[in-house]
1. From which structure (I, II) was helix-only ellipticity at 222 nm (-39500 (n - 2.57) for each DSSP H run of 4 or more, over all residues; to 500) calculated, if the value obtained is -12500?
2. Out of I, II, which structure matches 39, 25, 20 when semi-axes √(5λ) of the Cα gyration tensor in Å is calculated?
3. Who wins on distance in nm of label points 7 Å out along Cα→Cβ at positions 49 and 281 among I, II, i.e. which is largest?
4. Please compute distance in nm of label points 7 Å out along Cα→Cβ at positions 105 and 137 for structures I, II and give me the label with the greatest value.
5. Given a computed value of 18.6, 62 for Rg and Dmax of the Cα atoms in Å, for residues 177-272 alone, which structure among I, II does it belong to?
6. Given a computed value of 5.7 for distance in nm of label points 7 Å out along Cα→Cβ at positions 17 and 289, which structure among I, II does it belong to?
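Values in this text are rule-based calculations from the coordinates and carry no lab data. Remember, it's a predicted structure, so these values are computed and weren't measured experimentally. Cβ atoms are built from the backbone, for glycine too; each structure is taken alone.
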Structure I
Amino acid sequence: MSFQGSRSGLAIATETTYGTSPTTGYSFLPFGTHSLDLTKTMVEGNDIRPDRMPRYLRHGNRNVAGSINAQLRKLDFDSLFESLFMSSFSSNILKVGNAQKYFSIEDQALDGSAGATKQYRLFKGMAVSGMNLSMAPDQPVNARFNLVGRDLAQASTSIQTATPTTYSTNPPFDSFNGSVTEGGSAITNVTAIDLTMSNDLTNAYSIGSNIASEPEYGMMTVTGTLTVRYTDSTLINKFLAETASTLTFEIDDQTNANPYTFSLPNIRYTGAAVPIAGTKGRLVTLPFTALYDATTVTNIQLTRTNP
């Protein structure tokens, strides 16, 4: 029998030195699926021979990338948020910065056929390149963290020399708690929020090695889509007049005591589609871009409670 997804785990630890995996300090990370993997480029010869058969192929640069899909909850993903923002929480507020944070992530396969040796895939030098967050009625708050890494090692024993911190008991955030504020006023007709953040991380390589040095990064772009019921023209007019606005949404769990608040202090709507999709209620779909705000000194801010 093959190793089962239900008997797998992800353990994560912060690296002190990029690409050097610690042996202690790991915590289990709650997740639904992941696609972390290593790929290689291929270097091929271009000799032309009369028998038409190639002679040369060699593995090239090693690249680690993939995503972790999870239901957000308090505390468990704070280190990933810090890597994404390239900053650290200060007084429970996280803003965009320029200090990268790296992890080692151990993918554990713990149960195959009877007597099978456990397998461990250790991803090194991992950083969060971007995130996709989605909120919709009657659903948990889902996030996909997109990561880039330096290398992968396969082993039949774990690198860990101490027991990792076990899974938390924190319940997921959901759509039943929290609120949305647009332009300083609460709005209650929101049917979906989709948020995309990207650092545009790419691995960089030098002559003499097929393993990446620290990744290069670009601008922190923040875009998204706000979908609301078509009840008036307020938001449509903001798009038509190119009016700057603000957007804040708070997410929370069933306790209603652990809110995380995403604040976008300077947004521009880049569209306002109002299609007719059927006989029932019409929706307005408003894509937006978040820009730098001189007062908060960021284009997005995350505030946590009860860390």
Structure II
Amino acid sequence: MKRFNVENNNLYMYYKDVYDNDNDNYIKFLSRILQTRTAPEDSVVPQDGYYVGKTIPSDDINTLEKNSAQFLKKLDANDWVENGVVKEIDYKINIHGCRSKNFNEILDKPIIIGIGCSITYGVGLRQEQTWLHNLAEKLNCEYVNLSMPGCSLAVTSLFCCEYVLKIFKNVKGVFIFVPPPNRLELLSYANIGESLNPIEEQDIHVEDFLVDLEQARVENRKFNNIEKKILRSLDHTTFLRTLKDQKMIEYKCQNLNIPYYSLDSNTFIVPTHLPKYKKARDLLHDGPQYHEEITNEFYKMYMTDK
């Protein structure tokens, strides 16, 4: 197979060449991007085909230790303390970076696909507390969890259309819980030379651009002209990207005659201030009662179509 010389600095053509002529390799690359946001911090080598650990980048050990030391009463009030000890969470991620079973275990079974960000992933929750897990139980099927905490649909939408919907032949529905607005993540490298390596050797990371800007606000640093331009264009730019990603999945589902459902987290209003709604263990994300609301809403959509 013809391969581009990465060192010619024409990286666009290199990535296009890999995507067009070595698509399996590009899918593996997307999977590695997923893993940078989903794999447990304390698990390096997959165990029985899974990455298993107690913390993840968005529910890290520092957050856990801080909450345990400073907010134990709040954790207790949210049902995360038992006998004076904070309850553990097992984050179990498959080899593709998804918080669900390995694909080869469920390939011949009916499934649903859930796509989203940290809510869909279930940051700070046990897997059985997540909306997707509970929806799959209601529909008596397995599920694939395509979610990236803190991110938009940019990577997950492509991974879904280019891989997941191609290998699974019994998909009962695709359910998107649309991430909050203004998500803009960038693929980055430890150093500039890393991008010149072949794609299978690149040490890729996902940077949340908005986090960097928010940090600048906290530090009361003045924005340069480029940052100002980006901020002014951010709302509409990210809206267009999110709309494009949703439409790509929707049209793919229409082409395959697969039911498609979408809930926008920005307009899905739940009175989470009421006492019955608990927080996740990280005390930032909403807890299992909020997930039950999402499950019920998607289930109602699904059954209405029947």
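1. Derived from the structure labelled II.
2. Checking each candidate, the match is I.
3. Once distance in nm of label points 7 Å out along Cα→Cβ at positions 49 and 281 is worked out for each structure, I has the highest.
4. Structure I comes out on top.
5. Of the structures listed, the value fits I.
6. Considering all the candidates, the number was obtained from II.
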